[in-house]
Every structure is written in C-alpha cells, then in structure tokens.
Structure I
Amino acid sequence: MASSLRVFLYLLLPLLSGLGGRFLVKEEASGKGMKGIIPVGVLILASFLLHLDLPDLLFFSLFLVSALTDQETGMVYELPLYLLAPIALWKFYTRQSYVVAIFLLLLAAHRKSPKFQYYMGEGDLWLLLLLSMAYGRLVFYILVYAAVLGLIYGAVRRKREVWFAPFLFYGLLLSQFHEINKLFHIF
C-alpha cells in the first residue's frame with residue numbers, strides 16, 4: 001500500500017469501527033460514548049506501530065466492534081461476527097491451523113451445559129473460534145493476555161464479573177508485539 005493510503009486506512013477503519021460499535025448499541029448505551037475512545041485510540045496507535053496489513057487491520061477493526069458492543073451491553077452482536085468470518089476463513093486457508101477444532105467442540109458443549117453458559121457467553125466462544133481460525137495457536141497467548149488483563153481489571157475495580165471481549169481485543173493486540181512474546185519466552 002502507498003504510504004498516504006496506509007495512514008488514511010490506519011485512521012479511518014478504527015474510527016469507523018468505533019462508530020459502528022456505537023451505532024449498534026445506541027439504544028442500550030449507558031454513557032456518552034467515552035468508553036469507546038480508548039480502544040479506538042489504542043487500535044490506531046497499534047496500527048502504526050505494527051504496520052498492519054489490510055486483512056489484519058480489517059480483522060482488528062471488526063473485532064473492535066464486537067469488543068465495544070460487549071463492553072456496553074454484555075452482548076456480542078451477530079453482524080460483526082458475520083463480517084469477521086470471511087477474513088478469518090481467508091487467514092485460515094493461508095495458515096491452516098487446526099486449533100479451530102477445540103473451539104468447535106467447546107461450542108457444542110456450551111449449548112448443552114447450563115453451567116458452562118453461566119461462565120462464558122456464546123459470543124465469546126464464536127470470537128475465540130474466529131481468532132483461532134485467523135491466528136492459529138496464537139489464540140492461546142491471546143487468551144493468556146486477556147485473562148491476565150481481565151483479572152487485573154476485576155481486582156482493581158473489585159468486580160466479580162467482567163465482559164471478556166474487550167480483554168480479548170487487548171490480548172490480540174498484545175500478542176502481535178513480538179517483543180512482549182519474547183519477554184515471556186513464548187516464542
């Protein structure tokens with residue numbers, strides 16, 4: 001991509017995803033939209049630092065819509081998932097990681113177990129399935145980062161329940177920095 005087009009997309013796609021997430025929850029939104037500014041800003045900054053290519057930038061931006069809707073309402077809407085699926089499939093066919101089978105089995109177990117449904121939402125599992133399709137075994141590192149961030153947030157805010165998709169988004173961003181992965185001897 002040309003440099004000016006890349007800068008334009010690095011700014012435009014995260015802003016559109018922030019507006020899209022806000023539009024999906026406009027009736028149910030609790031605040032004035034200030035919560036969505038931080039993840040959009042983080043995605044813009046990460047886009048410049050990581051020099052994301054177009055499929056990754058689209059995936060991250062659409063994933064941000066799900067993170068914002070989960071943050072506001074506690075629900076992952078279907079529209080962003082449907083838009084994420086083709087990108088995840090394309091990345092799956094280029095990487096071919098079969099970690100996806102684990103999350104397909106978890107989805108089947110989720111529908112049969114009320115206890116499992118209590119602890120994790122189906123939308124979160126669909127996001128994990130799409131993440132595993134797109135990024136293969138990196139999904140486990142994303143889960144570790146998301147869980148640590150969620151636990152820290154829950155401890156600081158003294159909350160027993162936190163929505164998981166925003167932390168998956170931040171875990172996805174953190175997993176893209178190889179310096180962080182080297183720090184924890186992951187690679």
Structure II
Amino acid sequence: CIQALNSESSRTFGIQPIMPSGGYGLTLQEHPVIFIDFGEEIVPSVELRVRSENGDYSERVRLPMIPNQPIQGFSLPSDRPPLDIGQNYQWTLLVACDDTISPNHPIFIGWVQRVALSQEVAAELDAQSVSNQVIWYASRGYWYDVILAVQGGLQGDPNNRELQTLWDEILSVAAESATAPLN
C-alpha cells in the first residue's frame with residue numbers, strides 16, 4: 001500500500017477518486033455511491049465517513065475491497081439513516097493498509113447533496129434507456145447518479161460502446177479535476 005505521498009496528483013499514487021471538478025456533486029440517492037479508481041493498488045479495505053455540514057449526521061463504516069476490481073463503489077449500508085434532502089454532506093474515504101488506517105495513508109474528501117425526485121420524474125426515468133438517463137442526470141448536475149448509471153449499464157452490457165465512451169469521458173473529467181490526498 002502507498003506509504004509516501006506528496007502534493008502531486010493522486011493519479012501519481014495509483015488511486016484517484018472519480019468525482020466532479022471542485023469535489024461537489026448532487027445525487028438523488030439516499031445512500032450515494034462514491035467511486036474510486038485504485039488502478040493497480042491492492043488494499044484490504046477502506047473507511048467511509050459521511051458527515052452533514054451542520055454536524056447533526058455522522059456515520060462511518062469499514063468496507064472491504066473486491067479483489068481484482070480496480071474501480072470500486074462505496075456507500076453507507078442501507079440500514080444507516082439516509083441523507084436528508086437539501087443537506088450538504090462531506091464524505092471522506094480513508095484507505096487502509098495492512099488492515100490499519102494511518103495519517104500516512106491516502107485520504108480523499110468530497111461533498112454531496114441529496115436532491116428530491118418526484119414520483120412522476122422517477123417513473124419517466126425508469127422508462128428511459130441508460131444512455132438517456134445518463135444525459136438527464138448530467139444535464140442537472142447529478143454527478144453521483146451519472147457514474148452509478150453508467151457503471152450499472154456497463155455491468156449489464158460491457159460491450160456497449162456508447163456507455164464505454166461515456167465512462168471514458170467521466171474518467172477523463174475525474175482525472176482533470178483529481179485532487180491529491182490530504183497527506
């Protein structure tokens with residue numbers, strides 16, 4: 001696992017959060033999924049912390065890694081309280097090495113806000129193709145939902161060129177806006 005870090009791009013270290021420019025994005029999800037590209041790094045687990053801007057919500061969970069899967073998504077378990085609509089939340093992902101978390105290990109931080117979705121719009125979205133859902137999410141700034149939709153679509157159809165092109169664009173945007181780990 002990574003031991004020595006500097007202020008260069010996090011891609012230098014083989015780990016990159018897949019997040020929007022500025023580290024802030026919207027979601028419709030009760031428990032948004034945070035995606036991280038681990039490249040070739042092998043780590044046993046991560047710790048995800050989610051805290052509301054006003055401090056009245058704070059959750060943390062240790063999550064295992066899936067072997068041989070460079071891009072992984074992490075979220076709080078469904079038995080944890082959902083994010084409140086309209087509230088800003090800071091997420092922190094700490095990378096564990098040797099089953100421990102240390103200030104010397106990579107730490108990534110971003111922000112997310114949950115937005116309400118009407119039942120009518122939800123029904124319309126469900127009737128759309130994944131590509132059209134992605135366009136709808138992207139046009140409204142629902143970054144976390146864009147990533148989740150593209151990843152889900154590619155899992156169902158890994159040879160879908162349109163979704164692969166969208167995924168490549170997402171990775172390009174994330175690479176351009178990548179921030180270094182805090183330490």
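Each value in this text was obtained by applying a stated rule to the coordinates, not by laboratory testing. This structure is a prediction, so every number in the text was calculated from the model and none was measured. Cβ atoms are built from the backbone, for glycine too; each structure is taken alone.
0.90 is what came out when FRET efficiency 1/(1 + (r/R0)^6) of positions 60 and 124 (r between Cβ atoms, R0 = 25 Å, to 0.05) was calculated for one structure; which of I, II is it?
Structure I accounts for this read-out.
If mean projected area of the Cα convex hull in nm², for residues 52-131 alone is computed to be 8.0, which of I, II is the source? Write out the running numbers ahead of the final one.
Numbers: I: 5.5; II: 8.0.
Structure II accounts for this read-out.
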Answer label among I, II for the case where distance in nm of label points 7 Å out along Cα→Cβ at positions 20 and 148, calculated from the coordinates, equals 3.0: I
Origin of the derived value -8000 (helix-only ellipticity at 222 nm (-39500 (n - 2.57) for each DSSP H run of 4 or more, over all residues; to 500); candidates I, II): II
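Given 15.4 as the derived value for mean count of other Cβ atoms within 10 Å over residues 44-51, which of the supplied structures I, II does it correspond to?
The read-out was computed on structure I.
Between structures I, II, where is relative contact order in percent (Cα under 8 Å, 6 or more apart) highest?
When relative contact order in percent (Cα under 8 Å, 6 or more apart) is calculated for I, II, structure II comes out on top.
Thinking of I, II, which structure, once distance in nm of label points 7 Å out along Cα→Cβ at positions 76 and 164 is computed, gives back 3.7?
The read-out was computed on structure II.
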